[in-house]
Structure I
Amino acid sequence: MNILSTSSTTAFIAPGPQQLSGSIWAQPSKNYTTRFLLAAALANGESIVRNVATSEDATSLQRCLNALGAHIELRGRFYPEDATDGVPQIDAFVKGTGGDFRLRDDVPLNVGNAGAVLRFLLAVCARLPRVTFVTDRPDSLGKRPNGDLLDALEQLGCRAESANGCLPITLYGGNLRGGRVEISGARSSQFLSGLLFLAPLIGEPVDIVVKDRLVSKAPVRQTLEVLERCGVRVDAAPDLMRFKIEPQHYAAGEYRVNGDWPGSAAILGAAATTRSRVQVRGLRDDNQGEKLAAQVLRQMGAQIECDHDNVAIRGSELVGVEFDGDLATDAVLALVGAACFARGRSRFYNVANLRIKECDRISEPLAELRKIGVRCWEGKELGDRDPDAIIIEGNPDGYEGGVEVDGRGDHRVIMLLSIVGLGCRRGLRIRGAQHVAKSYPLFFEHLRQLGADILLRTENE
């Protein structure tokens, strides 16, 4: 069941511990989908982006790009086409704008709850005389800060009106200048990625300087990879703190989206905690930092085999781990789920930027885990040197469960709670499960394909 829906949905996870087995194809990468679609829309000519994600984020971007003058048509097919076990996949046929975005109607762009989509479009739309961005999720994306990016755009000649850096935001641009621009990377790397997409289109050389620190460097490497494959050359410092970009054009072409490591990390985490044997196919060794999840689970005791584009896991007794979460931001909560069943204490540090995601991904999921009986703390509660660290005292015997928890409107929190729910003796109920569709609409379907007993019920059923 694809729960890409606005209806409130509760996931009922049957009593466990449950066992998983079998093989699934990884869903398409959300990060690569958004980057390739944006680059194709900025190119002059027609492009094909194969294996695009069908998540809410991808849909929000497609809607906005169409409103800005690109034309995107989705067509389904089976991949691999010559295989008996092929899976339905979606290709996007994109007629680009050559970077000359034009609003078809003088209406605001609604970016939904997609943070990366907002930041990327804020940057590239700074070339428009006037454009307004809004969201229908004021309780989530509406609270996330964008001031660092708006400050950088102002240095390039674009004025912004906003609610203290938050949505709604109106840009007054059109006459941008090149030169040196400084941007903070301390809260999100999405701001820098947005500038990198914009810089080739300004018409003058641009020198981007990250003025403090840069969190989540892996997604910036993904941006640089996509830019290079789409014909844009960026002179990047090895530490990703300075970039030089000359005026250039995006090249139309044919591109393929890799499998999604962040979502697959949740499947691998579920297999590890239930001591199951599972294979996830279509996962490449690329620039997704979340591929480190396989190494961390191996360090915790799971047996991991990587063969070409396939990752096989066999769960075993797990032990606690320490991990720098900034290396794999979107896999942290999946690994936290595994840590809940590990012997000993686990500590995930350098994760402060998790507080400004769809929810506060430190305090809010820990509050839900405590309802289940998990012993967990923020670093500041234990006097840890990192006050934002996530600390878990695991229990290999699992949890009683039988309670209702809240997904907090956050797809990663829902995946975390699902991992833990599979190991609850009385099962678990997860409210707001529909929000998993933001990045992984087939998450529960894939778990059920692997043998999980999960019922999804909408409020009108």
Structure II
Amino acid sequence: MYSTQPNLIVIFADQMRGMDMGCAGNHQVISPNLDRLAAEGVRFTHAVANTPVCTPSRGCLLTGLYPLSHRAIANDLPVNPDAPSIAKVLRAAGYKTGYVGKWHLDGGPRDRFTPPGPRRLGFDDYWAAFNCNHQYFDASYFRDAPIPIPITGYEPVIQTDLAIEFLQQKDERPFCLFLSWGPPHDPYDLVPSEYKSLYDPAKIELRPNADPTTPGPTDLSRGQDPKVALANYYAAITALDDQLGRLLAILDESDLAESTVVVFTSDHGDMLWSHGMMKKQQPWEEAISVPLLIRWPARIPAGIVNASLIGTVDVTPSLIGMLGIAVSSEMQGADLSTVMLGDLDAGPDSAFLMDMVAVDEGYVQGLKEWRGVRTAQYTYARWRDGKVWLLYDNVADPFQMTNLAGDPAYNDLERELESVLMRWLQITGDPFLSGEGMIRSLGLTDLWNARELSLHARHPRLIT
């Protein structure tokens, strides 16, 4: 450990794509504070969500475990309260821990109160959270009593107020704060009007792999105009960017900037009509690519752009290692702390990708359970029956317009990437069962049925 332990703030958005910041090359997006954070630290260009859907990915982020191990293998299944976590490790090392915002790790129903104790995964000193809500002008949060505290106004503003309250509390301990904002997750139009006014939908340029004439799955796109939805999505990012600016200003005013590690990321991305698809649970770049910006003026050189692969599951062990604290031996993610500190040559050769239960938005779009890998150059994904689904050369084809799966010229490459995937399945003990088979094997049938009755009471997919 360092003689004076640095503080840690991890800020993460929900369903925010890694390519949608000015510093990432999307100059349509107004993001001066995100751009500042990147300029003052390191920006990872190949940060990926190992499992691009909310609950499983959040479990990976906080525990350093893959979903099979933290057990929250689908949205609205509870994370294992006995799992290791970044808050447990840092609290044992003398840190004050706090969590503000969306939790989405306590099963159902979505308005469930998470009491003090093991279900908070070590965030024991400060709690102002709600399990899951995406009505950003009709929100609330819980403290330590099962009484929801209503929020007046735009939810991310109040959540940032609460984060600032945590930062301004007097305490001699170093702190670890996680702040989880709901936007830019849909509903895309739930953004303050002053941010909407910054974006003219007529001037929005869609990604080359998105077709504005393709409506997308009607029950997911709800008849939205793609350019209007994307304008609102960008407006939400700008709204969050302003709140990030408030936090950075507090750190500057409190003389905490030099001694505080600031991380910005997301749980997964959003398809937004790319490849004719919506939402997440898919291996395309729009769903798996997440922002990852890290600033620590005392240790990280400014302005680094790092192309190393880093998965969501690697973030917790890497941050713990970067703080000079022993990483829990239970964690499965890699300690890439040297990469975070500026080593451009120490990254892994692949990241494991998956959707373990075809449900919700993925199920609606006809998707089945899949596994895959992302390497520096390629994306590879297949179904349970062995049929290769996707193979892209992301260097030659950055918008993934040409699927090479099944092309005889790439048979050798398919076999090579399949061997990489098989290695990951072995490392993680993943039997690649069907979603129902996985639920049964983990003893989650009752929790699954409760989830279905909570979310889909009219047409639940029950397991008997």
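Identify the structure, out of I, II, from whose coordinates mean projected area of the Cα convex hull in nm², for residues 200-431 alone was calculated to give 15.2. Before the final figure, lay out the partial values.
On the way: I: 13.9; II: 15.2.
Source structure: II.
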* For mean count of other Cβ atoms within 10 Å over residues 384-391, which of I, II scores largest? -> I
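To which of I, II does the computed value 3, 13, 24, 25, 19, 12, 3, 0 (P(r) over Cα pairs in 5 Å bins from 0, in percent, for residues 152-247 alone) belong?
Numbers: I: 3, 13, 24, 25, 19, 12, 3, 0; II: 2, 12, 19, 19, 15, 11, 8, 6, 4, 3, 1, 0.
Of the options listed, only I reproduces it.
Of the structures labelled I, II, one was used to calculate distance in nm of label points 7 Å out along Cα→Cβ at positions 40 and 368, giving 5.0. Name it. Walk me through the numbers on the way to the answer.
Values: I: 3.2; II: 5.0.
The read-out comes from structure II.
Figure out for me which of the structures I, II the number 6 belongs to, where percent of Cα pairs over 44 Å apart was derived from the coordinates. Intermediate results must be reported in sequence, preceding the final value.
Values: I: 10; II: 6.
Checking each candidate, the match is II.
One of I, II was used to compute distance in nm of label points 7 Å out along Cα→Cβ at positions 64 and 296, and the answer was 1.3. Which one was it? Before the final figure, lay out the partial values.
On the way: I: 2.7; II: 1.3.
Only structure II yields this read-out.
We did not get these values from a lab; they are worked out from the coordinates using the rules stated. The shown structure was predicted, so the numbers you read here are calculated from the model rather than taken from an experiment. Cβ atoms are built from the backbone, for glycine too; each structure is taken alone.
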